[in-house]
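J.: I've put the structures underneath this note.
Taken together, the values in this text are just the output of simple stated rules run on the coordinates, not laboratory data. Note that the structure is a prediction, hence the values are computed from the model and not measured. Cβ atoms are built from the backbone, for glycine too; each structure is taken alone.
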Structure I
Amino acid sequence: MKIKYLPHTADIRMKIEGSSFKEILAAGVLGMANILKDGACNSKGIMNLKVEVAIEAADKTCLMIDLLSDVLSHSYTSKGIFCEIYFNELSDNNAIAVVQGYRTNGFDEEIKAVTYHEAQVVMNKDNRWETIIIFDI
């Protein structure tokens with residue numbers, strides 16, 4: 001799994017890469033958590049906050065953006081940072097999963113939205129899954 005933050009004028013642009021679709025979804029959740037709170041998932045503390053997410057979408061790209069948007073929403077409503085995701089079901093356009101994390105007393109960065117701009121989940125020339133995600137801050 002590889003996460004790389006790229007320069008962008010007013011937003012945060014993140015490129016993620018992995019050996020499977022599941023891996024880049026997990027990288028997206030982890031990368032977003034670390035934007036909300038720098039280093040939030042570096043030390044494994046007690047992950048006592050769990051939320052189930054269920055997403056249906058037209059394709060893999062929409063599934064990823066919708067999943068991250070749902071996790072972001074849960075971060076704000078539960079005042080939590082979600083570092084891990086465990087899938088009960090996963091297909092090209094359906095995901096049922098549990099995200100796990102912990103409550104926090106605040107965020108370092110506010111993410112307004114996970115955007116579809118530049119997002120396209122593809123298999124690259126090295127047979128690895130990748131996409132770019134832009135977070136509106």
Structure II
Amino acid sequence: MTLTATCHCGATHIELPRAPESAKTCNCTFCHRTGAVWAYFSPDEVTVKADQNRTYSASGGMNQHHFCGTCGGNTHGDSPDWASAYNADGTPKEGTTPGQMPTARTFAVNMRMVDGFNLDALPVEQMDGRNNW
């Protein structure tokens with residue numbers, strides 16, 4: 001089952017290979033303002049077609065948030081795969097040294113951009129990004 005996420009005006013389309021099994025929200029100063037519900041995929045699983053993509057990063061490009069340049073919809077992001085090295089509370093996973101940067105990147109899609117997708121049926125984990133990174 002493929003899904004398509006689109007911005008409000010339809011200029012950005014993101015093809016997802018399947019429905020996610022879970023998602024995350026974050027209370028960092030950026031995510032708190034956008035209210036996104038992030039589902040994660042490997043970058044090679046997702047296809048983005050964006051006419052007017054704009055990118056914002058408060059981390060020098062390490063974590064990137066993408067928006068439609070026409071309607072401003074916060075559609076997707078890409079970042080180091082923090083979940084591969086750190087727990088939701090910011091503590092390192094076993095085998096990870098504190099401060100270690102993940103080598104792989106991950107692709108996040110704002111599931112609020114998928115029309116007709118039932119967010120209420122999706123387990124959503126609360127991330128404490130405000131205090132952990």
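J.: Identify which of structures I, II gives the largest calculated value of FRET efficiency 1/(1 + (r/R0)^6) of positions 108 and 124 (r between Cβ atoms, R0 = 35 Å, to 0.05).
T.: Largest calculated value belongs to II.
J.: Let me ask something additional. Of the structures labelled I, II, one was used to calculate distance in nm of label points 7 Å out along Cα→Cβ at positions 52 and 100, giving 4.4. Name it.
T.: It was calculated from structure II.
J.: One of I, II was used to compute helix-only ellipticity at 222 nm (-39500 (n - 2.57) for each DSSP H run of 4 or more, over all residues; to 500), and the result was -8500. Which label is that?
T.: It traces back to I.
J.: When you work out distance in nm of label points 7 Å out along Cα→Cβ at positions 20 and 36 for each of the structures I, II, which one comes out largest? Could the numbers behind the result be given before it?
T.: Working: I: 2.4; II: 0.9.
By distance in nm of label points 7 Å out along Cα→Cβ at positions 20 and 36, the leading structure of I, II is I.
J.: A value of 3.1 was derived for distance in nm of label points 7 Å out along Cα→Cβ at positions 68 and 84; which structure in I, II was it taken from?
T.: Source structure: II.
J.: FRET efficiency 1/(1 + (r/R0)^6) of positions 4 and 60 (r between Cβ atoms, R0 = 35 Å, to 0.05) computed as 0.65: which structure among I, II?
T.: II
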